[in-house]
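Chemist: Input: structures, listed below.
Each value in this text was obtained by applying a stated rule to the coordinates, not by laboratory testing. These numbers were taken from a predicted model, which means no experiment stands behind them. Cβ atoms are built from the backbone, for glycine too; each structure is taken alone.
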Structure 1
Amino acid sequence: MSSTGNRSTGTVYEQMQATPEFADLRRRLRRFVFPMSAAFLVWYLVYVLLASYAPSFMSIKVFGNINVGLIIGLLQFVSTFVITTVYVRYANRHLDPAAEQIREQIEGAA
């Protein structure tokens, strides 16, 4: 491929990046990802802080050998799967259709 072809392709992407449609897609992604990431990090930090500074609370037996710390630790995994499921649904409804339109515009311009 010639360097002229590469510059032309780069220009198409740069032009698309400057469009309102691309800015809207980026805004939609950030509006979901940043708050969800912050919420998960706070949730994880609370778990670590409880484990470090409240071991008596974390060691409270709920039933048998299952204690509060184990339950909260397992809920970390559950919350990861929930966040993933929610993100996939959000992406399918709000991000993928817009990304598909942008892809079609890029391919049509190339």
Structure 2
Amino acid sequence: MPPPPSTDQSQEFYAFDEAPVLVKYVNPKYPDLARQAGIEGTVLLNVLVGDDGKVLQVTVIQSDVTPAMEKSAQEAAKQFLFRPAKQRTVPVKARMAVPIRFKLH
């Protein structure tokens, strides 16, 4: 017997013709300990963009950095602003992967 349908909304699929476009990027704060330790890396985030272009949900897909850096990336991504995805001419929710790179200069 197949398992019951999942009610986990993090995997919900949203159809769109036009992908969301990032219009406002917010740099994540580099955690002091990570900076002092010289840690660099990338956090790949799953971002749910609302039909108004605001970020509704952010989860970590993959990461090679510290939990503090992941949290910083998520906090920054929540402040991003997008031109919303469109299904024909109607703005719709969309899910996309966004890499956040931590690099020391």
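Chemist: With distance in nm of label points 7 Å out along Cα→Cβ at positions 42 and 66 coming out at 2.8, pick the structure among 1, 2 it was computed from.
Modeler: That value comes from structure 1.
Chemist: Can you tell which of 1, 2 yields -27500 when helix-only ellipticity at 222 nm (-39500 (n - 2.57) for each DSSP H run of 4 or more, over all residues; to 500) is derived from it?
Modeler: 1
Chemist: If semi-axes √(5λ) of the Cα gyration tensor in Å is calculated from each of 1, 2, which structure is the one that comes out at 28, 19, 9?
Modeler: On the way: 1: 47, 14, 12; 2: 28, 19, 9.
Working through the options, I get structure 2.
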